[in-house]
Structure P
């Protein structure tokens with residue numbers, strides 16, 4: 001051993017060199033390392049929807065040399081013979097066995113994504129934050145007044161009308177220096193607990209506004225908002241891709257990653273904190289605010305993201321009966337989990353509803369007015385996992401359905417995220433397809449809203465049947481990789497010189513997603529005892545829900561056939577709900593009330609789910625016999 005340390009590559013076996021294009025970087029890894037791991041050493045992050053388990057086919061790279069193991073069975077299933085002949089491999093499956101080079105095409109990279117983070121059509125809330133700033137002039141000590149700095153600070157706050165029962169350790173550490181430096185004048189940030197107790201959690205300079213951070217911890221994206229707690233004004237907003245996406249794009253992939261790796265949960269927690277802290281740092285930089293000016297925070301997310309943020313066990317969420325570690329609201333020190341806020345600031349997380357209906361859906365219902373509404377309203381937050389709620393007669397029901405990653409562009413032949421060059425709109429007119437891309441340039445692929453439009457347009461044109469089959473005789477249908485494919489954009493008009501097509505498998509992915517969502521809707525309406533026609537409003541939330549064309553969603557049968565004016569697309573309602581929770585203690589009480597009132601329905605054990613799902617696989621609106629509810 002000679003006292004020398006070995007590198008990770010040397011421990012893995014003989015060192016081989018991998019050149020990663022288009023970066024031109026050469027890295028050294030151990031013989032037997034997966035190409036995916038080698039590429040990550042070089043720097044680029046690849047799309048790995050399934051977390052690198054060989055299930056999704058998204059991490060395509062060009063590796064034509066002899067430095068890799070032969071294609072695996074998964075690769076032969078997910079790649080066409082033409083792709084394999086051209087040297088296309090899946091980075092998670094190809095293993096390096098000798099010096100090699102690999103080229104990462106743009107469509108396999110985690111390109112900057114269009115991230116929708118604004119809510120629509122509702123105010124934040126009547127201002128009543130948990131943290132208020134109290135301007136105080138503290139009486140200096142003297143030989144005739146030997147009270148501690150903490151006691152005199154608490155007495156001064158009490159005289160200002162906020163009786164503080166304790167002072168946080170962070171303030172105790174700073175007060176002796178801060179009070180004397182500021183000539184005994186300060187702004188005390190006072191946190192009011194539900195028990196009626198008040199705690200001094202920070203000292204701010206005179207005139208400095210206390211800020212709060214509202215954080216929407218999405219599976220795909222992180223959105224954050226800085227709010228002036230004195231005015232309720234949102235002073236900075238932003239969003240980034242959740243850094244956990246490289247471990248899998250859906251919740252179950254993240255749970256599997258945490259389960260399969262000894263430090264998996266810790267790794268995901270660290271990535272999440274890095275993403276949130278980086279985003280908050282960017283927002284503070286926009287307005288020139290230090291971290292210690294942020295004296296309160298609210299975070300919402302699905303139950304898995306909630307648990308990963310706080311550091312709660314995750315394994316039980318991936319196994320029936322999918323029970324959360326906690327459903328009640330939590331309030332804890334942000335510093336205790338690594339959030340960069342004022343040292344004494346607390347983080348509030350509203351209640352979860354169930355294992356797959358989290359605090360983000362509580363926030364959606366809060367922002368959309370579910371707690372106050374006496375009308376019949378259907379609430380949808382559409383994504384890889386779709387939450388569905390119905391409000392009827394003052395009661396609430398909720399369910400969750402696994403709609404799959406097709407709406408993120410995954411499992412689609414030419415699918416991609418909603419990034420530059422993605423087709424987001426498709427129509428069919430005069431025998432040809434018209435498309436619109438994000439950014440307006442030549443198309444690279446097609447994102448979720450575009451694939452839904454494409455299926456609806458092809459259905460209208462007679463290219464796709466109600467059972468999802470493609471009409472082979474149509475002039476726009478070609479043979480591609482031994483299967484029929486409908487050409488949406490010919491090669492001459494694309495950014496990469498290849499046809500962008502709609503395949504039978506693509507249509508099948510939309511059928512599965514459509515059936516899951518519509519089955520959930522139908523069973524929620526049945527549980528509430530109402531028909532779709534009785535709905536006063538359908539609220540569609542979330543990033544995908546913002547950009548989806550309601551007409552297309554109705555055309556394929558994913559949404560009920562109702563007048564368009566009954567649909568309301570509200571954008572990131574979870575983010576708006578988080579800001580309401582930040583601005584109002586009353587809203588926190590309403591969130592508790594929603595969680596107490598809502599009745600969760602588990603679809604996987606519902607006796608009618610399988611039959612309803614199978615029936616809803618048909619594309620287009622199904623006409624049902626009102627006498628028995630069966631399709632006809």
Structure Q
């Protein structure tokens with residue numbers, strides 16, 4: 001049987017007389033084709049016989065696709081692809097299940113076919129392309145391609161060089177060609193709003209780069225996402241529009257690397273339904289190395305209440321409120337050690353004007369089953385990280401929220417990830433705020449629990465933005481949205497806010513961000529937040545359209561939670577329980593929906609029903625509204 005599989009896989013990797021090489025995903029839906037023509041290194045990608053990369057620049061009068069270009073230039077050679085020799089092709093495949101420490105699913109399948117193209121420079125010839133590189137003492141670089149059922153990933157590998165280990169990478173020429181009528185959900189900075197625009201250089205949005213993952217929709221109704229995975233010591237990438245229909249990966253700046261070296265992955269996903277982009281997001285974790293920690297018993301996901309009034313009385317009240325509302329942590333926000341932007345503020349001790357005894361607070365909180373997180377600005381982290389970590393461990397602190405981090409350059413990217421590693425040595429979890437976006441690195445260092453990099457309730461976005469996020473920002477990993485409930489500045493309904501706890505994934509979830517304990521009046525619907533976990537055994541995005549609505553189901557143990565969030569137009573949604581409940585089995589369900597006719601402060605109606613698995617529920621969603629459901633025995 002092994003020989004049959006090997007022969008079949010070899011058939012998928014063919015080299016024609018023109019140097020064309022193809023790679024197919026395990027399910028056969030993705031076909032990646034590489035072709036070298038002169039100085040060009042080109043590729044094509046199709047999904048279910050539909051071209052993923054296409055556009056005006058890539059179509060001739062016979063409608064033949066001109067492949068997108070790939071390649072890495074360095075400052076020592078302005079035409080990187082000149083005189084490149086393809087000296088070998090190797091291939092491998094993998095199919096295994098792995099269990100994350102926590103996540104959206106209890107197990108993840110890691111199945112792919114991999115193609116590696118080996119290149120050197122010059123006019124040397126070779127007798128056998130598939131094996132001759134093994135006989136050479138050195139070669140220049142590899143293009144590594146992995147085809148998963150969830151998407152295709154490309155990265156550049158530099159083998160150990162014998163004539164100098166150092167390389168200075170100045171640009172990434174990897175491009176993605178689409179029809180210019182393709183629309184993109186453009187966002188120029190991590191906490192910015194989305195603009196839905198065509199791939200036209202005349203559009204004002206394209207004066208700036210766009211964040212990744214970038215969601216696109218082609219004229220033939222194919223959804224495509226382009227992202228980055230496995231970034232930890234390289235420069236951050238974004239995407240820029242270099243011509244109508246043509247995107248290029250854009251490096252923040254140059255990077256110095258020591259060979260052997262792997263650049264981050266460039267990820268391309270495609271789907272006929274937008275929710276399948278969400279359901280295939282595990283590719284970002286698959287593209288990272290396994291967990292590096294031996295002892296992970298101290299890493300515990302949970303819900304967090306922020307304490308903004310920084311005195312002992314408010315901290316104790318925060319602990320009591322967190323314990324009462326089924327939360328696991330409190331967090332002392334900016335200012336507990338002094339003005340965060342001042343160099344004189346030392347994060348080694350509590351500010352003199354704060355009557356907080358940190359060790360006493362941690363002991364009191366622990367007695368209630370609550371842990372303590374501390375916010376620390378990057379200024380203090382940069383100057384004092386090695387000093388504060390043993391102090392916080394001695395106090396009994398459970399985690400640090402990194403504030404106002406610098407992102408982009410290779411220096412700050414490396415510093416940030418090394419900081420997370422240092423925190424692990426002292427059994428401290430991490431939440432990174434501001435512009436940092438995940439690339440799956442929490443698989444390797446799972447004490448990195450979550451990160452902001454999102455326009456959340458600190459900016460109070462509207463419903464259209466909120467129902468765009470599951471298809472964009474949340475595709476690459478968890479986001480610390482900082483959910484609110486009672487704040488008058490929230491632009492959406494209370495049922496919309498309730499559903500966020502299910503729709504938005506974050507192992508460390510901040511609830512009641514701008515709220516205070518005295519605003520809670522025994523509101524019965526908030527039992528949903530109390531019961532709702534932050535990590536899951538199974539997750540299924542059921543239905544939705546970017547910017548319009550989203551329906552997400554998640555399971556923990558035997559209980560299923562469903563969140564439905566709506567955009568700006570009233571609609572009905574149908575929840576087909578046959579997609580997640582056991583058919584024919586009876587379940588109790590609590591349904592929380594908006595009802596403006598109720599004379600209550602939150603206008604939430606609670607219905608309790610019994611339903612058989614396989615039946616459908618039809619629910620009305622108000623403009624900017626939502627629904628939250630819990631199914632249990």
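Just so it is clear, none of the values below were taken in a lab; they were calculated from the coordinates. These figures come from a predicted structure and were not determined experimentally. Cβ atoms are built from the backbone, for glycine too; each structure is taken alone.
Worth pointing out:
- Across the set P, Q, distance in nm of label points 7 Å out along Cα→Cβ at positions 468 and 516 reaches its highest value in structure Q.
- Structure responsible for 46, 34, 20, with semi-axes √(5λ) of the Cα gyration tensor in Å calculated and labels P, Q on offer: P
- Source structure (of P, Q) for helix-only ellipticity at 222 nm (-39500 (n - 2.57) for each DSSP H run of 4 or more, over all residues; to 500), computed value -8500: P
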